[in-house]
Structure 1
Amino acid sequence: MNHPTSRPLRVATGLVLAVAATLPGACGTATPPVSAPAHKAVFDQKLNDLLPASVRDRGVLRVGTEASYAPMSAFAPDGRKIIGMEPDLGTEIGRVLGVRLQFANTDFSTLLTDVTRGDLDLVMSAMTDTPERAKSVDFVNYFKAGTSIVVQRGNPAGVTELNDLCGKVVAVESSTTQVDLLARTQRNCVNKRILVTTYPTNSDALVQLRTGRAVAVLNDYPPAVFLVNDVRTKSQYQLASTQQYEPGQYGIVVAKSQPRLRDAVQGALTQLLRSGVYADVLARWHVQNGAVQQITVNSSR
């Protein structure tokens, strides 16, 4: 998911603290956790020293996310707390750095702008590191995933690959890499173009599919698998195939003006990877297949 443009910052529910979690809920809601990681994060003074003085003074890193993408980031049943793999990983990053990571639900299309102008310190929102995005911000890469096609259960339109979408209505979240993927797919549509409809959140796009106003939604693989397996949504959705299109790496977004903060986040994630905490968090959310072997910066270059 990912590809923001410039719009004013809008925080839908205000700043909310990320909490640990296990099995997430559907279409932007999730269920609280029942277990804690087997390993523990350890505070690192040297990494704490890399943080901006303003961050150390307030003890908080402000993190933007678009919370409709379970199991990565989504709302808990109370509709206020943001939980998921990313908030859980953010909590562990905070333990290493000695600060809290405070997640705010933010318009996906504004996230890059919000970081570059200082309204947010970080973005952690299943955002794919792309060469275009890396021109304006830095990415600390922590996960890998490609795009999947989600269809109605039973697949009434008979969609099995991207070219089957020609001449059909497809719903996607705006400003994401899925929008770009569909634009490239249009070149294969000889007579009938894909009718792409975009929506502010992934949940909005899924409503179109569920009600039959679209034949497919393009999602990153982990949220797509979640939808087709969760007890609350598996009767409504299925994958068109197991193929993942154009896999890439998610990155925590940091302003280019904050190289020390970038290095601190990379150092914290590297510690979590080596200690086993990273693997614990991914396993809790059943997304181990997206694990990376090394924490890199700007992997798309």
Structure 2
Amino acid sequence: MKFFQAVFLLAVFLFAGCSSPIPRFFVRMFSQIGDPIESVPNKIVNPILPDVGLSVLWVGHATMLIQIHDKVFLTDPMFTNTTGMLAKRIVEPGIDAKSLKRLDYTLISHIHLDHFSFGSLDLLPKNGKLILPSGGLDYSPEFGFSETRELKTWETLEEDGVKITAVPVRHFAGRYAFDTFWMRDRGFTGYVIEYKGKTVFIGGDTGYDPEFFKETGKRFHIDLAILPIAPVEPRDFMGRVHVDPKEAVQIFEDLGARIMIPMHHRTFNQGFDPTPDHAQRLLEGISEHKGLRDRILVLRIGEQWVLEH
């Protein structure tokens, strides 16, 4: 076992405690390290479109390539085969990082290893800006982006017609287990992107909080909400910081958004969900029951939807 893995696991056991499910999560991760990675057929070679109003491509996990007219945004880039040399991908990235010839904004929702991936950021074009949550600069090496900037909750970056606002979510930060104690109230965020009449909400990782999302819904007219739906189990543990599909749909309704696209599922084995598509199946049942099939768009990894020309 590599030195980093050994130190990380020791920190997890010491700070999580033997009765916590966290050590068992890591045992499960290591048991799957030799499993093959599923390929994505017919990857899109040119994902940045010449003429589009709003498009979204799911790269996998929380990585979404969003294009609004001429501006290109990437969320939580994860292109490596493992996260933190621990959890292995189930499905390869939906596009090759080298197919991204430019990025105007790369948005990091929080500093956990599967969302703030240094190896993945190294693969990206550096012509645009890197946006981090409050406290993120303390963890960020110099990647070479044109600018790296933190945003506090409700703070807005506004330039060239683009507005990016950090909005509240319910999660936690800390990158190396032992630092969680002093990163409880920073290092994580959601975002709202506004550009040329289109508004996109990005949920990052979050538990459910009605006040947060109702307030965001009051402040913005949201066209598209990109929301996590996993891990689901064990619910008594995950529910504090990860919404399940039912709660994600409630956030969608609290925001008053027009369309929802789920993410943060199918890419890694998370928690104790029985199958990789467990959350997706739950979501599809809920959307059918609530009559939302036309408004909740479930993408395949590597699939690109053009919502508006």
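Every number here is computed from the coordinates shown, using simple stated rules; none is lab data. Since this is a predicted model, take the numbers as computed values, not measurements. Cβ atoms are built from the backbone, for glycine too; each structure is taken alone.
At a glance:
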| item | result |
| --- | --- |
| Per distance in nm of label points 7 Å out along Cα→Cβ at positions 147 and 243, the highest-valued of structures 1, 2 | 2 |
| Entry that produces 0.50 once FRET efficiency 1/(1 + (r/R0)^6) of positions 51 and 67 (r between Cβ atoms, R0 = 25 Å, to 0.05) is calculated, selected from 1, 2 | 1 |
| Read-out distance in nm of label points 7 Å out along Cα→Cβ at positions 195 and 211, computed value 3.3, structure in 1, 2 | 2 |
| Parent structure of the calculated result -6000, given that helix-only ellipticity at 222 nm (-39500 (n - 2.57) for each DSSP H run of 4 or more, over all residues; to 500) is the read-out and 1, 2 the choices | 2 |
| Which entry (1, 2) yields the derived value 27 for relative contact order in percent (Cα under 8 Å, 6 or more apart) | 1 |
| Mean count of other Cβ atoms within 10 Å over residues 131-138 - highest-scoring structure of 1, 2 | 2 |
| Structure (1, 2) behind the derived value 51, 47, 40 of Cα extents along the principal axes in Å | 2 |
